[in-house]
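Asker: Multiple structures follow.
What follows is calculated from the coordinates using simple rules that are stated; it is not laboratory data. Not measured: the values here are computed from a predicted model. Cβ atoms are built from the backbone, for glycine too; each structure is taken alone.
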Structure I
Amino acid sequence: MSLRLSLCLSVLLVLLSLVPVAALAEEVVVYSARNEHLIRPLFEAYTRDTGVKVTFVTDKEGPLLQRLKSEGRNTRADLLLTVDAGNLWQAAEEGLLQPVESAALAANVPEHLRDPGNQWFGLSLRARTIVYSTERVKPEDLSTYEALGEPQWKNRLLLRTSQKVYNQSLVGMLIAEHGVEKTEQIVRAWIANLAAPPFANDNAVMEAIAAGQGDVGIVNTYYFGRLLKDKPELPLALFWPDQQGSGVHVNVSGAGVTRHAPNPQGAIKLLEWLASEQAQNLFADANMEYPVNPRVAPHADVAAWGAFKQNPINVSRAGELQGEAIKLMDRAGYR
């Protein structure tokens, strides 16, 4: 090899070493527990804006967490995207995520909607709130979550199964707010008021209320929005509990950079984009959720449900107290 060629190669190698890794990377790989039809438009928009390809793998949250554990340092995943703070907390607790320091994320995601250690960040918000029959219930009859255990709701309350993480997180947040003893009293009172055994999903709860099987229930707001979009004639409405107290219990879908991400900087940029004003409506509107970014207004259909005060307890508590919540529900006979 000539001296001139050797010098040229050396210069080229030095120049390449100065180029940031993220600039060389043209792909971010996402493991997603969200349905493909909800995330594909987002990632396509990101690719149009940045030229970065987003490859995604979809599955349930359990298999995705197991896959990350099994793959370890050999994983292709840069970002984990999933629903419910309980699942995000579990991923962080099992060492599958890494902390991210980002001024953009700190500015765009409220403190109570992100991990205290910055390992995950909420990207869309849903409330777990009260739904009621507009034919048999007046909104002034309703007040708080715990009041659903009062005698006036005997044989009128409907709930989804305790096996779903959404209800486990709700009870976990109630424990964070009220303590174990009082929360167990609340849950026992709910069970005593049930008009039917717990249902498999929120849609079944609302359909049963509309059919007259019960009068009130607890559901995630986006289930309400999707059902009413298909069946606007259903005599159902949402009620925001605890507005004179601590506020409505909220939860998130969100994401975190995987611990062994091959392209962590690319993952951070995608995460920051998903929390930006540019992308928040795309992310939230697809599933009739609320943007987490306080500067972004919700979709008109979602805004029509009315504004509400959120419970300010950090949603990570839903994960921390999930085990206690499951044991409590079992003791209370909530199946």
Structure II
Amino acid sequence: MNFLLLPKVELHCHLDGSLRVESIIDIAQKEGIQLPSFDKDELQKELVAPLECESLDEYLKRFSLPNLVMQSKESLRKITFELFENATRENVKYLEVRFAPLLHTLRGLEVEEVIQSVIDGMREAEKCYEIKGNIILSCMRTMSVESAFEVVEKGKKFLGTGVVAIDLCASEKEGFCEKFVDPIALAKEYGYRVTIHAGETGIGKNVLEAVELLGAERVGHGLFINECADAYKIVKERQIVLEMCPTSNVQTKAVHHYGEHPIYKFHKDGIKVTINTDNRTVSDTTMAKEIQLVNKEFDLSEEDYRQIYLNSVEASFADQETKEWCLAQY
């Protein structure tokens, strides 16, 4: 199979982990932002996490530099447009992009301006290319509960016009779900769909709680349901979709080698899995590369890939018309 030519759907992609290096330099020069280096190769080394990362926390350090150039409406619009443009080159037909709005208010932007700028970049790309998208608003688990309420409230007006879901991300501690029950419950009441980062770093019980306490419809990563029988059972029985990101998981040492990744075992056991980049720049990857890596390790059949594509379309937070359009692409 030529994986570059196959249609793709991506459900787990972070905006701040997917910037073009050239654009970081360009924006920094235009906005007078100091970078560690203005040399493309040197900057690339700062941005890309090595496969030999020690942990998720080390991996997450790579996001501080991109955030420097994501503090204006124009930069956010440009970065979003370019991410969608890059995705079209991989034959991605539908892309859900997530980001934490509060990280982009450091130079005076209002949360609403941040969200609108990202939507504007996405809409511009949709006009130029054969791709459709939606936005997921992330709340940082390292921030206060009040900050999560702020994101939920200020993102509410964009529901139905680009924003579709709420997410919790950042460093993962055991039992984090309990802290965020109220803001996520409010989000659901407003009409947000729910996807939660959980089970990325050895805590399978977090997946169980993400489903039971927060009503997660999808789980970001979820590898460690292997270590929690109840989590495995609830994911399988309720058909909770796992947004899996193989290269990122090797980098964060969730698994040590691609061959250890549980994605194919889960797939064969009836758990709904999807393939995603997580972060195109930080993980130095593309959707085509991720699919090729999974194929190299597990020898995907055409039916395997077709099922994963269908899982991705069905699990997307897109409207029915967009889902039908995606299905027609295959």
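Asker: Out of I, II, choose the structure whose coordinates give mean count of other Cβ atoms within 10 Å over residues 37-44 equal to 16.4 when calculated.
Answerer: Details: I: 16.4; II: 12.5.
The read-out was computed on structure I.
Asker: State the single structure among I, II that was used to calculate relative contact order in percent (Cα under 8 Å, 6 or more apart), giving 21.
Answerer: Details: I: 28; II: 21.
Only one of I, II returns 21 for relative contact order in percent (Cα under 8 Å, 6 or more apart), namely II.
Asker: So if we calculate Kirkwood radius over Cα pairs in Å for every structure here (I, II), which label has the highest result?
Answerer: I
Asker: Another question, if that's okay. Upon calculation of Kirkwood radius over Cα pairs in Å, for residues 53-212 alone from the atomic coordinates, which of the structures I, II produces 18.4? List each step's numbers first, then the result.
Answerer: Details: I: 18.4; II: 16.4.
Going label by label, the one that fits is I.
Asker: Thinking of I, II, which structure, once distance in nm of label points 7 Å out along Cα→Cβ at positions 45 and 245 is computed, gives back 3.7? Don't jump to the answer; show the numbers that get you there.
Answerer: Details: I: 3.7; II: 2.5.
Considering all the candidates, the number was obtained from I.
Asker: Quick check on the output: 17.2 is mean count of other Cβ atoms within 10 Å over residues 93-100, derived from one of I, II. Which one produced it? Intermediate results must be reported in sequence, preceding the final value.
Answerer: Numbers: I: 17.2; II: 24.9.
This figure was derived from I.
Asker: Can you tell which of I, II yields 4.0 when distance in nm of label points 7 Å out along Cα→Cβ at positions 117 and 197 is derived from it? Walk me through the intermediate numbers first.
Answerer: Details: I: 4.0; II: 2.1.
It was calculated from structure I.
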